[in-house]
1. For which of 1, 2 does distance in nm of label points 7 Å out along Cα→Cβ at positions 78 and 142, calculated from the coordinates, equal 1.7?
2. Match the computed value 0.10 of FRET efficiency 1/(1 + (r/R0)^6) of positions 38 and 86 (r between Cβ atoms, R0 = 30 Å, to 0.05) to one of the structures 1, 2, and report its label.
3. One of 1, 2 was used to calculate FRET efficiency 1/(1 + (r/R0)^6) of positions 14 and 110 (r between Cβ atoms, R0 = 30 Å, to 0.05), giving 0.90; which?
4. Figure out for me which of the structures 1, 2 the number 55 belongs to, where percent of Cα pairs over 32 Å apart was derived from the coordinates.
5. When helix-only ellipticity at 222 nm (-39500 (n - 2.57) for each DSSP H run of 4 or more, over all residues; to 500) is calculated, the result is -11000; to which of the structures 1, 2 does this value belong?
6. Once mean count of other Cβ atoms within 10 Å over residues 310-317 is calculated for every structure in 1, 2, which label goes with the largest value?
Structure 1
Amino acid sequence: MSLLPVAEAKARLLSHAMPVQESETVPLAEANGRVLAQAVTARLTQPPFNASAMDGYALRADDALKVGTELDVVGVAAAGHPFKGHIREGETVRIFTGAPVPDGADTILIQEDAEALEDARIRTRFAVTRGRHIRPRGQDFAEGEVVLNRGTRLDYSHLTVAAAMNHPSLPVLRRAKVAILATGDELLAPGSTPLAGQIIASNTFGVAALVRDNGGEVLDLGIVPDRSDAITAAVEMARAADVDVLVALGGASVGDHDLVQSTLKGVGMELDFWRIAMRPGKPLMVGSLGKMQVLGLPGNPVASLVCSLLFLEPLVRTLSHLPERQREADAIAAHDLAANGQRQDYLRAKLTAGDGRLHAEAFAKQDSSMMKVLANSDALIVRPPHAPALKAGAPCPVLLLRP
């Protein structure tokens with residue numbers, strides 16, 4: 001099977017993605033970042049009454065058309081404590097922001113425009129305009145009005161209006177479920193003491209974080225030895241959990257100890273493709289096991305995370321009804337770059353700003369096992385297949401690692 005171009009591999013992967021349709025109801029406090037499964041309508045009208053927008057005096061506009069008019073203060077209205085009478089000619093009520101406008105009043109004279117006199121009277125210092133500084137009933141939304149639409153990814157502003165609409169919980173789409181399986185006899189969990197030939201497993205944590213950052217839910221299947229029976233048992237756990245995606249870390253190639261691909265085929269996986277024309281990350285596998293999509297990532301940590309950015313992130317976001325995250329940016333090369341070979345190259349780089357542009361400087365060492373370099377990088381310089389040598393100062397596209 002020939003090497004597949006990155007763009008074609010991504011398109012084929014996403015063409016099989018079936019966005020989640022099942023929903024659940026969650027408390028408002030737990031709904032941040034979730035996607036609405038249906039439109040949400042207001043359960044009440046906001047504001048529920050004509051409300052004062054300022055501290056001042058509620059009065060009849062006809063009583064204060066001229067500066068210097070004197071009015072009798074007949075009561076007080078505060079938020080939660082309305083004035084229960086009716087304002088008549090020549091009267092006013094001291095009012096505070098958020099309080100209901102008393103019956104009979106049709107405008108607010110702000111307190112700076114009123115002079116307090118003795119015997120509970122005021123004198124106007126400003127000619128009022130009818131309706132001034134009053135928030136009319138229903139100005140924000142009315143009972144029964146659709147305020148939030150299906151497909152909205154909820155954030156702080158949506159949660160605020162949902163609470164104001166009197167919703168203690170919201171219907172949201174369930175999260176896309178991603179099972180992560182790490183394979184390798186040499187792998188140990190963090191905190192272990194490695195013996196000769198053993199290493200600490202790290203990929204799971206970065207891949208899981210990326211899934212969660214993009215709205216997914218993670219099922220960690222742990223570390224599985226290089227045995228077909230153990231891999232099969234882990235796959236059955238993923239099936240029983242009804243996950244949307246199974247991610248296998250390592251073992252997807254066809255070496256004597258790479259058993260993931262052959263084991264998955266043995267339990268019914270339909271292989272779509274494997275081996276991508278990219279560096280790092282050539283041994284990437286894509287297939288399906290029933291309705292569960294399968295993504296086999298390289299074992300090298302950097303290759304695994306680069307492939308996760310390019311393939312797993314858009315897959316999870318598609319399943320979750322979210323738009324693709326825009327990581328592309330324009331930069332210029334901070335130094336000369338050599339001509340590229342037949343695989344699309346992703347060079348870890350630092351970014352600096354200058355002259356209104358981003359300058360991308362690739363690290364000298366690009367080995368796919370070097371995690372520290374990736375952690376210290378800001379972006380990946382994208383070098384297309386067979387790209388010619390690039391001079392310093394020439395444009396070069398980058399993918400932002402932290403957009």
Structure 2
Amino acid sequence: MSHPKLNDFRRIVVKVGSSLLIDAAAGEVKAAWLDALAADIAALHKQGKDVLIVSSGSIALGRSRLKLPSGTLKLEESQAAAAVGQIELARIWAKTLEQYDIGAGQILVTLQDTEERRRYLNARSTIAKLLEWRAVPVINENDTVATNEIRYGDNDRLAARVATMTSADLLILLSDIDGLYTAPPGANPNAKLIPVVDRVTADIEAMAGAAESELSRGGMRTKIEAAKIATSSGTHMLIASGKIEHPLKAIADGGRCTWFLTPANPVTARKRWIAGSLEPKGTLTIDTGAVKALRAGKSLLPAGVVRVDGQFARGDAVVVRGPDGHEIGRGLVAYDADNADKIKGRSSSDAATLLGVSGRAEMIHRDDLVVGGPRSDGTGK
């Protein structure tokens with residue numbers, strides 16, 4: 001089965017594990033490797049592509065800077081080591097990308113930031129603004145406040161969530177292995193690389209062996225979990241070796257890796273999620289001009305809203321109805337109910353004055369809006 005090419009994608013999330021970035025013995029960053037990766041990122045950036053980095057390594061770096069003894073750290077020790085390491089990690093990425101005139105922005109997220117809709121929208125719009133400014137967001141789990149046990153290298157699922165949250169069309173997991181094998185290759189010399197996975201089945205999950213590396217505890221299992229998250233949300237994923245210099249160039253040149261394909265694209269998958277699986281918390285009634293604008297693919301602005309019903313928070317799903325009461329669509333609203341009511345019928349500049357902040361101009365952004373809600377005949381078309 002054929003697979004896409006790296007050049008086909010416009011927004012790419014690259015996940016870098018601790019064991020690739022940090023020399024465990026020295027406790028230092030592998031500077032030459034990182035410079036080569038930055039050159040690859042710069043090449044993609046130059047082609048106009050959006051690149052996001054999900055980088056592990058803060059605990060390992062902090063541990064080294066604080067000269068902590070080897071062995072398992074307690075939770076509060078991991079959190080304190082991460083606090084020292086996060087500064088170092090951000091500095092290293094900023095300095096490395098700066099050589100190519102690329103700005104870097106650090107974003108620390110927790111699981112709740114990607115799962116709770118209000119916080120999800122905030123994180124997403126911050127990342128969108130950095131990309132608009134042509135900066136590279138460097139994202140890491142906020143290990144200083146994460147309350148569950150922190151494990152190195154378990155950024156696979158976080159990277160998949162970031163990819164789906166930002167409507168990325170490709171997620172690249174750089175690993176210490178060049179793809180998914182029929183069996184763990186370290187233990188089985190007859191193990192074969194699987195170049196393309198059309199769908200994550202029970203057989204594919206069974207192939208994921210336990211983690212091998214000391215620094216990278218995520219292992220193949222979390223990579224398969226990441227593939228399920230990514231592909232169900234319209235993002236292609238691939239696993240490739242990061243143990244070589246210029247790993248992204250190697251992928252572009254057709255190097256060994258495993259592609260996990262998705263049948264959808266990020267926007268349609270996301271819109272399916274909004275249309276079908278979120279319970280609407282309120283209703284916005286809009287005027288005929290706004291109905292026309294929405295059907296032409298525009299965002300919903302406050303000026304077009306004539307009535308606000310229900311108690312909803314920013315990020316909740318709401319139903320959008322036309323003046324005759326028919327459902328026009330559904331979407332994730334950018335304001336809570338009280339503020340939406342205050343600014344309905346107003347221009348975006350009036351809305352900013354009324355709320356005392358220059359917030360988002362749209363009531364519902366077109367990427368968060370599904371037009372053509374269920375009809376009364378139940379066809380849903």
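Nothing in this text is a laboratory measurement; each read-out follows from the coordinates by a stated rule. Owing to the predicted nature of the structure, the values given are computational and were not obtained by experimental measurement. Cβ atoms are built from the backbone, for glycine too; each structure is taken alone.
1. Details: 1: 3.4; 2: 1.7.
Structure of origin is 2.
2. Structure of origin is 1.
3. Details: 1: 0.00; 2: 0.90.
Clearly, the read-out refers to 2.
4. Details: 1: 55; 2: 39.
It was calculated from structure 1.
5. Details: 1: -4500; 2: -11000.
That value comes from structure 2.
6. Numbers: 1: 22.9; 2: 18.0.
Once mean count of other Cβ atoms within 10 Å over residues 310-317 is tallied for 1, 2, the winner is 1.
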